[in-house]
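FYI, it's all coordinate maths here, none of it is from the lab. No experiment lies behind these values; they were computed from the predicted model shown.
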Structure 1
């Protein structure tokens with residue numbers, strides 16, 4: 001019987017800079033979607049930062065990655 005080993009991976013979304021709005025009257029409502037298909041079928045999404053050109057999240061997401069994945 002083989003034992004599967006995993007590594008823990010933390011992805012932290014800090015901020016975005018100089019985000020260009022496509023709307024003339026307001027700034028963008030920013031968010032980030034993180035997908036790591038080698039670790040999980042699930043995606044993670046940051047909170048939405050409304051009307052922001054330089055949003056800051058400082059949000060972390062945790063994954064378990066099989067040790068054979070490079």
Structure 2
């Protein structure tokens with residue numbers, strides 16, 4: 001068995017244990033994200049957006 005098959009077998013085992021029920025749209029959080037502001041802020045810090053902490057990212061999320 002090669003490495004690719006081992007990875008596939010691990011993936012298949014994980015799928016068996018997951019809850020694969022669909023998520024209703026009403027169960028998703030209602031947030032607006034200021035992506036342009038997050039990108040500008042990250043550039044100002046000399047980072048990429050994905051390198052920002054969760055607290056820094058939350059500054060650009062608004063519930064509605």
Structure 3
């Protein structure tokens with residue numbers, strides 16, 4: 001039996017929203033790293049958190065993109 005579908009909507013409780021962001025942030029970073037390794041792809045991921053803090057991932061390295 002598979003997982004049930006959830007409705008995609010904004011999480012109103014700010015604490016729950018921050019916890020969800022932190023968990024999903026780790027997941028998307030892992031996926032970006034996996035696709036860069038498995039497919040030998042150049043990946044750039046930029047995420048701005050709820051408080052405006054920037055998080056980035058770049059493969060093979062950040063100097064490649066920002067030069």
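If you work out Cα Rg over 2.2 N^0.38 Å for 1, 2, 3, which one comes out largest?
2
Relative contact order in percent (Cα under 8 Å, 6 or more apart) was computed and gave 21; which structure, 1, 2, 3, did it come from?
Comparing all candidates, it corresponds to 3.
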